[in-house]
Structures are given as C-alpha cells and as structure tokens.
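K.L.:
The data blocks that follow each hold one structure.
A short reminder: the numbers here are calculations on the coordinates, not readings from a lab. The shown structure was predicted, so the numbers you read here are calculated from the model rather than taken from an experiment. Cβ atoms are built from the backbone, for glycine too; each structure is taken alone.
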Structure I
Amino acid sequence: MIPENMDEVEKRLAEKQAAGEKITRNQLIYETICDLLQAYLINAEEGHYDSVKPVDDQHLEFVSVMGKHLGMYTAKGESLVADFKQDSFQMLLDLEAAAQQIAGGR
C-alpha cells in the first residue's frame, strides 16, 4: 500500500529503517509521490501503458510506452516533497487530476 499522508509515511519509514534500509524521510516521500502518480495513471488508463519518470525535485514526466514525452507534473510550491508535507490530501487530488488529463488526452 502506498502511503497517502505523513502519518503513513512515518509508519512506512520506520518499517523500512527497521528492516535495515537506509532511506530518508524526504526520499521516501519522493518515492511515494512517484508511486502515487503512477498508480493514478494506471487506473486512469485502465492498465499500465504510460509511465511516470522522476526528473528532479520539482518535476515528474509522463512518458508513453514508446518513450515519447506526454507532459509534466510540476510542484505547486518549493518542491514535490514540500507540497506533500504541506497538504498531502490536496496533492493526491492534483496527482489524480494530472493523470486523468494525460489519460484523457490520448
């Protein structure tokens, strides 16, 4: 299950660290954002056709199965991680809307 808020991130972080994985809170949040956007895209397209590619701390790229650039998701604030920390629920809504837009434009 992908964490959807900071409480769930903290729980997952503790689990990973207890298992010996060296990961920071911010790394886990960034992974979580990528995983959430990919999950929303798979749902919107009713299958795994296109992918989400990490670019940097402010951008994620939508890429077609053929490697074609389809669009970008850009942080609303300072960074993707900061957006999640500030309001994870709003970010979930924004990620889902972005995935729907990419899926609908195909």
Structure II
Amino acid sequence: MEPGFLEFLYTFLHDEGLPYLAETVNLGSLTCKLYDLVLDFKRCLNPKLYQKLWENSFYYSPPYLVLCAFNEKPQQTLLKVFTVMNWEQLETKENVANFLKKYCF
C-alpha cells in the first residue's frame, strides 16, 4: 500500500509546484515511513495545503493515511501493524468506521 501512496504523494507535490520536495520524499521513503513524513508535513506545510493533501489522498491513493492514523491508537505491542486478522474482527471494522466518521468526513 505504501508504494501506491508514494506515487500519489510524488505526483501531488509535483502538481503543487514542489518538485524538489517530491524528489526528496521519493528518496526519503527508502529510510522513513511515509506516514512519519506526512506527520512532519503537518508542521511545515501551510494548513490549507496539508488539508488538500489529506483530502486528495482519499480519492487518488490507497487508504494508507487513514489506516495509519487509525493504527496510531495505543496497542499492546510495540510494533505498529494492522493485520488481516485484526481487520476480520467485527469490532475492528466498527472502530474503523467510527474513526472515519469522526475524523475524515
């Protein structure tokens, strides 16, 4: 899912007139999680552009940002993972739906 989001982010940054940032993100993705980079964007991009990034990600990329944001909730383990087994639990599906309603729409 991350490669699909990287493609979206690269194109988005180019379209917004930030080609050098796009290239930096492309190379940075080899050593950093893209979600961590996007969290840093929240601090350094203007709020309007950051909001546009989130909104466009719903339409033009896999649901990477939403799933990462949902997965930020406290967990029992130190690993941040979202497994198929988690997704297949009805409670998890309901929690994701509630999260989307609260934070994304």
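K.L.:
Determine which structure produced the value 7.3 for mean projected area of the Cα convex hull in nm², calculated from the coordinates; the candidates are I, II.
P.N.:
Structure II accounts for this read-out.
K.L.:
Compare distance in nm of label points 7 Å out along Cα→Cβ at positions 24 and 40 across structures I, II and report the one with the greatest value.
P.N.:
If we compare distance in nm of label points 7 Å out along Cα→Cβ at positions 24 and 40 over I, II, the biggest value is for I.
K.L.:
Still on this model: Between I, II, which one scores greatest on mean count of other Cβ atoms within 10 Å over residues 8-15? Mind dumping the intermediate values first?
P.N.:
Numbers: I: 14.6; II: 18.0.
Max of mean count of other Cβ atoms within 10 Å over residues 8-15: II.
K.L.:
Same structure, new question: Which of I, II yields -21000 for helix-only ellipticity at 222 nm (-39500 (n - 2.57) for each DSSP H run of 4 or more, over all residues; to 500), as computed?
P.N.:
The correct label is II.
K.L.:
Using distance in nm of label points 7 Å out along Cα→Cβ at positions 72 and 96, single out the structure from I, II with the greatest value.
P.N.:
The maximum falls on structure I.
K.L.:
Computing percent of Cα pairs over 15 Å apart, for residues 32-87 alone gives 55 for which of I, II?
P.N.:
It traces back to II.
K.L.:
Here mean count of other Cβ atoms within 10 Å over residues 16-23 has been calculated and equals 10.2, so which of I, II was it run on?
P.N.:
The value was obtained from structure I.
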